[in-house]
Structure I
Amino acid sequence: MFEAETERIPNRTGLLITWLPKVTVGLVFVAVGTSKFRDPIWVRLFAQIGFGQWFRYLTGVMQICGAALVLIPRLSLAGIALLACTMAGAVVAWLTVLHAPFNALIPGVLLGALIAIGAGEYARSRG
């Protein structure tokens, strides 16, 4: 009798391990993505990159959309991949165009976290 009841109780640790990183990523990238539309520092930064302000808007939209996709179970890997692309681009921009290698650490760390979360999601989807 006790075994049947314990089987019905969801594994809360598993839920926490699955959802906490995805919710965190979603919140971080919604904040970063929306800041692309309202923070003047991004205007100057993207002007230095040289692609024009359309690229700032595209990056912001990609980050907001990626954050939303991460929270949809069937699309979370696509969202992580989209966000990882924006962070890989940021690392390359800081290293090559902006010549500020220490500033590449933040998107580099975020890229590493996205890869780790994506690997966990991939393993769970195969599992």
Structure II
Amino acid sequence: MVLTAKDAIARHMQWKITLIFAIQRREGLSAESVDQIAHEDHCAIGQWLFSRKTLGIRERVEYKTLVARHKSFHCEMSRVAALINSGGFEEAEKALGPKSRYTAASHAIVFAIMEMDKVMQIRA
């Protein structure tokens, strides 16, 4: 499967659904999910960001911005995942709220993906 900007945004949005389902079911996240959340280079967009395909654009501000926002998003996801896996479901739900750091990081990465795609189409 080819990863495009549209795919990257869709996969990014899927994380919130995964977190919400875990909260609603009152279940912890799988080891695979925790691994992808904890390691920014284990998800599809991270694999593309750190692949040879981006060697020629790594000095561009759009690339650096996307890397920083991607890292920030993973940090926020890790915080929410830790709450879920420790049984703090109510806190985790609040951490996904509309004015949360998670939501701000989520919006920021979507914008950064769109800006990056203007410079170099995301194709992984």
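Every read-out reported here was derived from the displayed coordinates using simple, explicitly stated rules and does not represent laboratory data. Keep in mind that this is a model prediction, so the values were computed, not measured. Cβ atoms are built from the backbone, for glycine too; each structure is taken alone.
Could you tell me which structure in I, II was used to calculate helix-only ellipticity at 222 nm (-39500 (n - 2.57) for each DSSP H run of 4 or more, over all residues; to 500) as -26500?
Answer for the origin of the read-out: I.
When Rg and Dmax of the Cα atoms in Å is calculated, the result is 14.6, 44; to which of the structures I, II does this value belong?
II
If relative contact order in percent (Cα under 8 Å, 6 or more apart) is calculated from each of I, II, which structure is the one that comes out at 20?
Structure I accounts for this read-out.
Kindly point out which one of I, II the value 0.75 was derived from, the read-out being FRET efficiency 1/(1 + (r/R0)^6) of positions 79 and 103 (r between Cβ atoms, R0 = 30 Å, to 0.05).
Traced to structure I.
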